[in-house]
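Rule-based calculations on the coordinates, nothing more; no lab input. Small disclaimer: the values here were computed from a predicted structure and weren't measured. Cβ atoms are built from the backbone, for glycine too; each structure is taken alone.
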Structure P
Amino acid sequence: MTAAFFSGMTTMGFLVGALFFARFWTRSRDLLFLAFSAAFCLLALNQALLTLGSVPSKEQSWLYLFRLAAFVCIALAVVHKNTANRNG
């Protein structure tokens, strides 16, 4: 019961982070903020599905792909930001 409560808090934290980055994106229109918002939404979805789905081993689950997609999204956004600044 306590683990589910803390998992819900973690999910809520990811969603709050996504909302903050979405707000920053609306002000600056920088795609890096949008990518971080999307990544935090994916992480929240992953955490919620792990808790609600009662997955026995999260490392061997297909739900791990949500985490992978979130980190790939962040990595691609950082690479795009760095190459866009270099090209002018």
Structure Q
Amino acid sequence: MTTVETTRMSSKGQIVIPEEIRKRLGLRSGDKFLVVGDKDVVILKSISAPSLDEFDGLITKARKQAERAGIKRSDITEAVAKSRGRK
């Protein structure tokens, strides 16, 4: 269900997300957002860390893609060391 509300921007550039929308989306103080602006449109997309189950799924997918690409664990270790200036 889409909810339409109005709000105003403060002199500090702050915008209040109306209470009904915050409650419906489960938004809390400190939540982070991706902000996209194009012409007269501003989009706020809430971002959050994946759950442990989602993270496990992402790791599994990444490992399969690395295997298909022929990337070995030693390749990753070497790349990390190089980026840290150790090689």
Structure R
Amino acid sequence: MAQDNVRNLTGQEGGKLIGSGVNYSGDWIAIQFTQDSQIHHYTGNIDESSASFSGLNVPAGFTLFGRCFELQLSSGSAILYNNS
């Protein structure tokens, strides 16, 4: 199992390059932002009870680790790395 997690985090399960304006649904293990971006909508396993990803500006090169099930960007682009 640990070996599978390392493979997922190194991108061996593939991924999807996305742009802004579309709501993407899936099961991803990490998001790497390829341009300065703004998050419009996020659904995943990171607790947003004290702050929200909505409207958050993210710099190019930043990687967000954790399960993500839905993502929409207001601007920018990112690579969504497949969970399996």
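Worth a mention:
- Given 8.5 for mean count of other Cβ atoms within 10 Å over residues 28-35, calculated: source structure among P, Q, R: Q
- Computed 12.2, 35 for Rg and Dmax of the Cα atoms in Å - originating structure among P, Q, R: R
- Which of P, Q, R yields -13000 [helix-only ellipticity at 222 nm (-39500 (n - 2.57) for each DSSP H run of 4 or more, over all residues; to 500), calculated]: Q
- Label whose coordinates, when distance in nm of label points 7 Å out along Cα→Cβ at positions 20 and 68 is calculated, return 1.5 (choices P, Q, R): R
- Identity of the structure behind 30 (criterion: relative contact order in percent (Cα under 8 Å, 6 or more apart), calculated), options P, Q, R: P
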